[in-house]
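Visitor: Each structure below is given as structure tokens.
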Structure P
């Protein structure tokens with residue numbers, strides 16, 4: 001039985017097929033960059049691009065299949081919470097890097 005707004009949407013859009021698809025895609029998106037690095041045939045820039053690309057695609061897979069963030073109206077508040085969390089992470093990480101850079105600069 002799928003969840004709805006009355007029960008807090010705990011399992012809204014969740015199904016075994018959705019989770020299995022997400023799991024298989026996640027494993028593939030982990031195995032492909034791993035295989036590229038282990039073979040060592042690609043250039044360093046190519047490997048970095050492949051790893052970054054697979055990471056971005058894997059982020060989208062996790063958001064869609066596991067967190068059920070899509071374009072539906074009931075996922076709007078989840079998107080708002082996700083964007084707020086992303087903003088906080090950018091501010092914390094960016095502020096930390098800025099402080100560390102200034103500290104290193106001033107200690108020279």
Structure Q
């Protein structure tokens with residue numbers, strides 16, 4: 001199944017856009033959770049944040065990634081926590097706003 005420039009294969013979620021960049025998440029690592037050292041009460045899906053940190057991915061690419069991520073988690077029958085996903089997306093959107101504010105300077 002493809003979502004924009006992303007494809008969910010039988011083994012991974014991966015970028016299929018331009019060939020100059022590579023981003024592949026193995027199925028068994030997809031729902032890895034990360035906690036920041038300064039706030040261990042809030043968890044995030046690590047791969048969503050790693051994708052967000054990639055300068056070459058556009059916001060549209062990341063929106064497509066988010067849909068592909070949820071689809072892949074369901075396809076691979078992985079544990080999924082909506083609260084963690086909501087917190088992850090809230091953090092992602094905060095990063096988008098910071099980026100836009102930096103561009104305005």
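Visitor: Which one of P, Q has Rg/Rh (Cα atoms, Kirkwood Rh), as calculated from the coordinates, equal to 1.13? It would help to have the intermediate numbers written out before the result.
Guide: Values: P: 1.13; Q: 0.97.
It must be structure P, since only it matches.
Visitor: Still on this structure: For FRET efficiency 1/(1 + (r/R0)^6) of positions 57 and 97 (r between Cβ atoms, R0 = 30 Å, to 0.05), which structure out of P, Q has the highest calculated value?
Guide: Working: P: 0.75; Q: 0.95.
Top value of FRET efficiency 1/(1 + (r/R0)^6) of positions 57 and 97 (r between Cβ atoms, R0 = 30 Å, to 0.05) goes to structure Q.
Visitor: Oh, and also: If FRET efficiency 1/(1 + (r/R0)^6) of positions 17 and 49 (r between Cβ atoms, R0 = 35 Å, to 0.05) is computed to be 0.95, which of P, Q is the source?
Guide: Numbers: P: 0.65; Q: 0.95.
Of the structures listed, the value fits Q.
Visitor: Could you figure out which one of P, Q the value -24000 for helix-only ellipticity at 222 nm (-39500 (n - 2.57) for each DSSP H run of 4 or more, over all residues; to 500) was computed from?
Guide: Working: P: -24000; Q: -15000.
Comparing all candidates, it corresponds to P.
The numbers here are math on the coordinates, done by the rules we state, and not lab data. Everything quoted here is computed from the prediction, not taken from an experiment. Cβ atoms are built from the backbone, for glycine too; each structure is taken alone.
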